[in-house]
1. So helix-only ellipticity at 222 nm (-39500 (n - 2.57) for each DSSP H run of 4 or more, over all residues; to 500), computed for just one structure, reads -13500; which one of P, Q is that?
2. When you work out relative contact order in percent (Cα under 8 Å, 6 or more apart) for each of the structures P, Q, which one comes out largest?
3. Tell me which of P, Q gives 1.3 when you compute distance in nm of label points 7 Å out along Cα→Cβ at positions 5 and 205.
Structure P
Amino acid sequence: MGILNATPDSFSDGGKFNLISSALDRIHIMLEQGASIIDIGGESTRPGSDPVPEEEELNRVIPILKEAIKHFPNTLYSIDTTKYEVARQALDVGAKIVNDVSGLEKEVRFIELCKEYESGYVLMHSQGDPKTMQLKPAYEDVIDDLNSFFEDKIQVLKAGGVHNIFLDPGIGFGKKLEHNLKLISQLDTFQKFGFPLLVGASRKSMIGQLLDGRPTNERLTGTIAVHYHSLMKGATILRVHDVKEASDSIRIFNAIQSQS
């Protein structure tokens, strides 16, 4: 899953792909490099970020999505949003997945929307919202807490007629370094639910912390290491900025797995 941030303030690539032309160029490159899904978002969810008004988010993502579908019609598109109207308009023009970082906490109507459009839904766990989530994240046991979260939300989604579900533990969303490491090391715990596991750790602060304060643009090797370990633990989708490197690592992983 290649990341396309149509935002001025995303932590890694904010402001680079706001224009339709630059966004299309970026999508073309990511598809050439091996992306299977393009995830388009118009609101930064980096720690400390402010919410974006609905109209502004719509203006950022819908024109890009329309043009992307026109130019690359055989591509699977995901809309990264917590807003009902943004998701509705994105699905209406051809997106097939709603990527909800709030895990139904902000918009429960995503259930009826995904059922209506027969779309996929990324159920991501987060604690708090982006503005405050990293202030004091706390868990009795992060694995137990996420197990309970997934179990409850999956039941609600299924009852509402949504069955094409992806599970995302939400690396860096209301989690300390120790929580992120535990989730990645025990990711296979969540295979019992029977849904694809999505992991997004691309260039995140946990990698900078582990590498002595490494800046965002120097976290590629750390990202590959985290994602490769996630593949070994059952991840089936990687949400990444660096598509070529991720695609290469997946090809190597699959080749090795085919002989095991």
Structure Q
Amino acid sequence: MQVGFKSDKGLRRSNNEDACFVLLPDKVYVVADGVGGGNAGEIASRTAVNEIANYVVDHPISQMNNKYAIVNYLQDCIDKANEKIFNLAHTYQENSGMATTLALVYISGGKAFIANVGDSRVYLFRGGQLVQLTEDHTYVNTLVKAGILSAQEAAVDERKNVITKALGADKTVEPDFFQVEIFKDDIFIICTDGLYDEVDAGEITLVLKTIWSMSDVCTELVSRANKNGGHDNITIISMRVTEEDINEQ
């Protein structure tokens, strides 16, 4: 797996409430975008990625030998992170109301296993086409699914960043899970809304078509997000699938 990652606070924010974690030996990749007053959002996102990383280190995910075991593992892992953030939010007044999005990708046995909570996204770039694999847990997306708003209206609605599901917001959490077969040269992009709110799918596609290095992809996408406004923190992990990833069992 060829991997690049970058996080930037953008041009309008005083601190970075995003976090990411790359566990290369375990092929687990995580992005989180915190919400909450003061430093609470930053604490929430970093707690999420640290809890997941610690869980993976303590409980080797490679021992999970089928898709059901992997999904149960990821649910348990996310539950632990959710519990930690929820307890912190209800123990310390300054952390009250904090929560975070989460997008996670795990590569194993020729497949990508994906989990998400909130509006951080996972995209797949294959054969020149960019596809959003995750579904945003947002208020406006609920309205789009109900036929009340069009996708075009949702993109400019002032409520577009109001999330309906987050890690730490409630005692329990129900992530979405997805599974896709992987092929050589597939590119997965995990990102926070600071990227896709500023850089549309066509522009992301152009970058992925013209830049080979995953680190350079992240640098260029962050640069474009800032050039287009940089209204929010921007965090990206990009991964290109290699022949070794396909053949590994």
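All of the numbers you see were taken from the coordinates with simple rules; none came from a lab. Bear in mind that the values here come from a model prediction, so they are computed numbers and not experimental data. Cβ atoms are built from the backbone, for glycine too; each structure is taken alone.
1. Value -13500 for helix-only ellipticity at 222 nm (-39500 (n - 2.57) for each DSSP H run of 4 or more, over all residues; to 500) corresponds to P out of P, Q.
2. Top value of relative contact order in percent (Cα under 8 Å, 6 or more apart), among P, Q, belongs to structure Q.
3. So the calculation was done on P.
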